[in-house]
Structure P
Amino acid sequence: MINAIIVDDEPLALDILESYIEKIPNINLLQRCGSAVEAFEIVRSGGVDLMFLDIQMPQMTGIEFLKSLKNPPLVVFTTAYSEYALDGYDLNVLDYLLKPIPFDRFMTAVNKALDQLEPAETSTAPAADDKDFIFVKSDKKLVKVRYADILYIEGLKDYVIIRMTGGNRVITLQTMKSLEEKMPDDKFKRTHRSYIVALDKIEAVIGNMVEIEKKHLPIGKNYREDLLRIVNENRL
């Protein structure tokens, strides 16, 4: 059983997350807190495994609160502002949820916590890996992207571009590392610091390049061995 708290100054956000937690038998909600100051003593006393933490709060922000803790629990940031994503990864948070938070995205974060805090065989939460799609934040909305439509993913500074069949694309503000961790590793593989490819869309491997729909993408030396292993496992 995971003991969790919610820290948010918005009553509606507290209500929504509490209603989500009530649907999951593996999580016990210890407390809902309206500020970081209110949550401080609860966390410091121990017994908190997971904290859903808002960022923009009066008196002390979620980021300031997390930095003040010597031994923080697992943390999932919940915020309406995507620009704080890099701060979250710098602080090694478990996940970063953008409001309004859909239940399936909330479950993805919960499953990450279950993987770390409970043995896999005791987890009764729905498995996020069974899904054939992912939601990404793009142009002020959450866009559903089906794995089967993805050709490859390209990193561009703080953004990633998801290239899809039919010439479609989705641009989202996040790091390649964060997106790579959310993608099923049996379907997608990092081939370069700037590229993640859909394995079933690879048409050929030519030297240090992979070919996908006539596009040649580089294979980085740190990723070549792992990619060639997969190719050779499926070679006649």
Structure Q
Amino acid sequence: MKTIGLIGGMSWESSAVYYNIINRKVREILGGFHSAKSVMVTVNFAEIQELQFSEDWKSLDEMMIKAAKQLEAAGADFVVLCTNTMHLCSPAIVENISIPFLHIAHATGEKITAAGLKKVALLGTRFTMEKDFYKTYLFEHFGIEVIIPEEPEREIIHNTIYDELVQGVIKDESRQKFQQIIGNLGKNGAEGVILGCTEIPLLISLADVKIPVFDTSTIHAEMAVKWALD
């Protein structure tokens, strides 16, 4: 079994989800007392959030490179970044480590392709929805078209993530707003929806909407197990 290197802390709630999914999946596959071999480096999300909002991606690159190098030095066989938005830093990470990096959009793209879908909606932070790193990756590697909500809806999603979900706050009224937004995206041709923030699955699940849901946290974590056991 390979050792999984996890960069977490963005937020720690989603890092706990990754750790849980990975270990449960290993036990499901191998049985008995098996658990995953892993190393986790966590960052202080307050520092990350401040740099995100000031658009200081150079400093964020440096923080992610440092964390990835710590994992490599600790014996990790590959790196998993336990967040969607910070994959904006993935090129810098890949350039500065000598072990593989498991991109969350790659794991998600494989799942969408396996489902036979070609047009999906993307929900996430404003950075994830409005910058091109996620949409471009899915189109260039899988030919998947990605659409995003209208600006007022993007504002609702972004604020819900930062003001509620990363704080561990789950509100029924926010779930209803997300359901309405996803319904509108379905009317605009979305065949499925990517929950492109690792905290969104704390609020929305397949049972809450009428189109297929792609929970990036679960997809990413389960592919990490596949890499670890291959």
If distance in nm of label points 7 Å out along Cα→Cβ at positions 93 and 197 is computed to be 3.4, which of P, Q is the source? P
Output -0.43 (log10 I(q)/I(0) by the Debye sum over Cα atoms at q = 0.10 Å⁻¹, calculated) maps, among P, Q, to structure Q
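Rank structures P, Q by Kirkwood radius over Cα pairs in Å, for residues 37-156 alone and report only the one at the top, that is, the highest. Each step should come with its number before you reach the end.
Numbers: P: 16.0; Q: 15.5.
For this comparison of Kirkwood radius over Cα pairs in Å, for residues 37-156 alone, the top structure is P.
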Computing distance in nm of label points 7 Å out along Cα→Cβ at positions 29 and 221 for each of P, Q, the value 5.3 comes from structure P
Thinking of P, Q, which structure, once FRET efficiency 1/(1 + (r/R0)^6) of positions 117 and 205 (r between Cβ atoms, R0 = 25 Å, to 0.05) is computed, gives back 0.05? P
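Assign the value -8500, calculated as helix-only ellipticity at 222 nm (-39500 (n - 2.57) for each DSSP H run of 4 or more, over all residues; to 500), to the correct structure from P, Q. Could you put the intermediate results ahead of the total?
Numbers: P: -8500; Q: -16500.
Comparing all candidates, it corresponds to P.
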Could you tell me which structure in P, Q was used to calculate relative contact order in percent (Cα under 8 Å, 6 or more apart) as 11? P
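Every number here is computed from the coordinates shown, using simple stated rules; none is lab data. What you see is a predicted model, and the numbers here were worked out from it, not measured in a lab. Cβ atoms are built from the backbone, for glycine too; each structure is taken alone.
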